[in-house]
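Pasting the structures in now, so scroll down.
Any read-out appearing in this document is the output of simple, stated calculations on the displayed coordinates, not a laboratory observation. Predicted, not measured: the structure shown is a model, and the values here were computed from it. Cβ atoms are built from the backbone, for glycine too; each structure is taken alone.
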Structure I
Amino acid sequence: MADEKISIFTKADLNMETYIKKILLPYLGISAVLFVITGVVSRIFALSTGLRALMFMVPLVLMIYAAIYPYIVADAKKISINSKMPYFITYFAVLSTSEMGRSDLIRILAKDPKLGAIASELKKVHTIVNKLHLSMPEAFRFLARRTPSQMFADFLDRLAYSLDSGVDLKEYLFQEQQTVMDDYQTFYEGALYDLDIFKEIYESIIISVVFIASFVIIGPIITGMDLGKMGLYAVAMTLAAEIGILLVVKFRMPEDPIWADSRGIKDPRRERIKRAAIYSFLGAAITGLVYYLVIRPRFSIPEPFVVAIILTPLYYLGKVVDREEHSIFRKDENFPAFIRSLSSSLAASGASLVLVLKYLSAHDFGSLTDDIKALYRRLSIRVDRDRAWDFFIAGTGSWLIGIFSEIFRESLRMGAEPDYVGLIISRNFERLVRLRRKRQQSIASFIGIIYGLTGAFAFSLAASFQVAASISQMFSQMNLNLANSYIGNLIHVIPPSGMAFLVYIMLVLMVLHSLLASMVIKLADGGHMLGASRYFVILVWIFAAGMYLGQSLMAKMMNLGGGGTTELVAYLLGVV
């Protein structure tokens, strides 16, 4: 039984028939239709080889996605389970101190939505025990062989063994906290290590994109290829690389968001962000109007700096989001001390939660003090205790505080021991905060790499553009007869309209790279996506400065020797 081969469909909670009907067959049908359409279009119209290959890639990608879909679902489920393990083991441990039976305990955990994929796994245990009438250790072992998470499987095996041995569940789970949190730390740090490795891959990918984009700019001069198609290839290549990077970061990093759910409450933090978004976009619109009506007629500013200037007001939105997230981090730092004080006072005094909060609200808990006072005032009204906690969570804005506050509130309602609850929650909370500090350090180095690569990307593009512009200008000014005799077969001069098109291509690449790279940063750190606007503006300015430096330096290098360069080239062509 232990050597039983478990299907990937079982681990992914996928039904084979449903997968074939709703995923495999539809995607194969769409791919076949696209293959036929692409073949017909390529026969009717004279398409380039690159465009035909790109069109055939779309149905091929769909087929590959349909084939590996079960593995994608299983991997996503594994990451979801691993990410929820600290909250599951905390909730399981504190509820074990209540008087409820083990079956009821599993039933409550299986209905809790904040446990995500773990709750759906525990529903299987509850069904096996109550419908099939197997023992709970057997149900845990059955599930351990069918879950995609090795961390969760190991915990279930240890739990099954302890139940068979007659170990007290409360004492076992108290000791198990350290083991599970160690496993979670290994998983979390492994994801951060993967991010460190991915930084090297990211550098290689961007360098490859830079090389291709530079060739796109210079290639038409040497080969005579269509400039428009080459420009679209460069944009498509950049999009594919950057979106691929974004998806890898999104699906490989642990689920550890910073922001709590608003719970239908008018959150002052989100209101400030909404106002900042309105001000920023209005500022960008006003800046654009001022430039086109006032600055443009009087001054000549390079196009990259024009784009950067117009987008600069968006920095305010990102700054507001960054300030709010730093405030949330400070509240996270103070929460363990508050929950320890609250639980120990409840256990020592035996007083009600409202009276203990009244006493604690007079103490200083840093940035969390005002939220504690507001929680006491709402609880003292005795209208809706659950809603009072919801307002407390929304006021802190912290996802960590939100989920552990719910665990604390619900465990006390179930009759758990307050001092035990406070000890477990505060200890696990502090460990998660330390892991978040490591994550922020890793993200900080990643941001530095993105800044440096952006500057190099911009410099290389602008330098290639200036080479193309200088060569086109050089040969367009030469003697017409000489140009017809030699240049037409060697150099394809790009017309002014083509050079203007290249400028627009570079501006599109600037905006796309800056936007997608800033989104990668926010996906990596788990923050609010609107906070990407701050990094977006910084990257746009770095790109603009890199383009200006690259174009200026290459222009000086190409102009060394003044007008003698043209004669030198003509002489060399004559010799040839």
Structure II
Amino acid sequence: MTRKPLRLTAADIVAPGVPAHLRREYRRQGYLTDLTLSAALVRTVRQWPARPAIIQAGQMLTYAELGELVERAAAWLAGTGVRQGEVVCWQTPNWWEAQVLGLAIWHLGAVSSPIAPFYREHELRQVIEQVCPAAVIAAESFRGFAHAEAFDDLLADAGFGAIPRIVLRGSRPGWTPFDEVVSTQRQKASSKIGAGEPALVLFTSGTTSKAKAAVHSSQTLLAETRQLADAWGLGCRDAAYMAAPLQHITGVLNAMTIPLLVGARTVLSDRWDAEQAVQDMMRHRVTYSAGATVFLQELTDAACNAGIHLPLRMFACGGAPVPRTVMERSEAQGIPAARVYGMTELPTVTVMNRGHRFDFRAETDGALAPGVEVRVVDDDPPSGRLVREGELLVRGPERMLGYLDPQANRSALNAAGWFRTGDIGVIDSRGLVTITGRVKDVINRGGEKFSAREIEDLLAAHPGVSQAAIVPGRDARFGEVPVAFVVLSAAVRVSVDDLARHLRLAGLAVQKSPVAWHFIDQLPMTPSGKVKKFELVRIVDGTGRAG
């Protein structure tokens, strides 16, 4: 069976749109414009051709060099039949070639679908089924996983075995090496696709087992980009350091779209090493970065051990709780940091800079970003009644167009433009947001959120498992890690090693594998049959017991 690639337009996103009066206001404030990501690249190349654009592993590209490679790669993709609106998937480390190709997808007017590098067959299968790619890009292998080989098998199974493929830093039959892609003398002019058309599909997990595909346009991404660049005062003399994956919204914004808009340079690292990060930040005079709590902790320790004060003006720390002690140590080391709150669907609900008081930055999740609104509503039942502490509804110019799945849009978005975050929080009299909990049943491992149910479903497929529940356990490095509670079937003898092997063979990402296992006689249940996970969390914390 051969299947056709998906060709995505804004009209295909069956979701409540942003009301017209809000769109007019966002335009009046300058957040929504007709600038596209492709046009932004052309403008930046012309304005700062000789300035450094990307630095990684000893390789440096100026904006002029970057622009030429992007045009050649876009021409190659077009020559293989990839059309505007079709989706190109890419799963790579943070290599300079990956960023070139990511920009080339936008330059062509195609839709970029970056895939987290730690995703394995289980998650890749979901992505392929939903986006129906016209082409794929992958490393031949990285950290012991054969990315290109995995794609070959999955694409063949899904009916996309004949689509073009680009391989980075290696070779594989049927795949075109990056050097060959950019060796073409053809060049592709900037796409004329509209700024409101789909440009990015990012996958985010929530309370459901199936990953959700959030769709952004040039308009929504650049609205977000303007907010961050303005808040942090960024310009062409700034430099970003990015070790978080380019396939995460943090990497997309800080390493790709902000530099694209203001002419800054990006320093990429394909793995997090705090000591190396200190050296790179000093060598390249890095002025801003972003990442999970663990990055800030280890960067502070490494700078302290080296006796160095970094040139950073801002480190945005989000995706996981940030203890005040971590912020105090970073501040003492000359690393001004701020907690931020957002999600793939609306990336920056709050944003702060070093001009905000330290107490605000350390004890709250921040001040509302310009143009963003938040409502705190009763979540049980979901009546929409305003309360002091409850579920946060958010809206703003950077809100996604919607999910690919219309059913997910019906539960997450409404006609007034509000997005249900699933997070519980408060807004104080100063207008500062503090997150106090989550409605969503997710594990937040170092800023990467994934569904507990997804792991539970895979465990339940094992013949030796009668029931399974996954809850977050505290972890000093990652904030949260998955912990498993399992009710075994009497018919089959199984061990922890058996279950871990079962998840591995199912293709589950290593980061999602439980770090601790509890075998219990029965799960605590409500009268309606729901697992009382708060009781399991108490067991993990040592304050409760099963039964």
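Comparing I, II, where is distance in nm of label points 7 Å out along Cα→Cβ at positions 53 and 197 highest? It would help to have the intermediate numbers written out before the result.
Working: I: 2.9; II: 2.2.
With respect to distance in nm of label points 7 Å out along Cα→Cβ at positions 53 and 197, the highest-scoring structure among I, II is I.
Out of I, II, which has the highest value for relative contact order in percent (Cα under 8 Å, 6 or more apart)?
Values: I: 19; II: 14.
Result for relative contact order in percent (Cα under 8 Å, 6 or more apart) over I, II: largest is I.
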>> Using Cα Rg over 2.2 N^0.38 Å for the comparison, can you identify which of I, II gives the largest number?
In response: I
> -27000 is what came out when helix-only ellipticity at 222 nm (-39500 (n - 2.57) for each DSSP H run of 4 or more, over all residues; to 500) was calculated for one structure; which of I, II is it?
Replying inline: I
> Quick one: log10 I(q)/I(0) by the Debye sum over Cα atoms at q = 0.15, 0.17 Å⁻¹, for residues 5-252 alone came out at -1.10, -1.27 when computed from one of I, II, so which one is it?
Replying inline: I
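If distance in nm of label points 7 Å out along Cα→Cβ at positions 213 and 389 comes out at 3.9 when worked out from the coordinates, which of I, II was used? The partial results should precede the final answer.
Details: I: 5.0; II: 3.9.
Only structure II yields this read-out.
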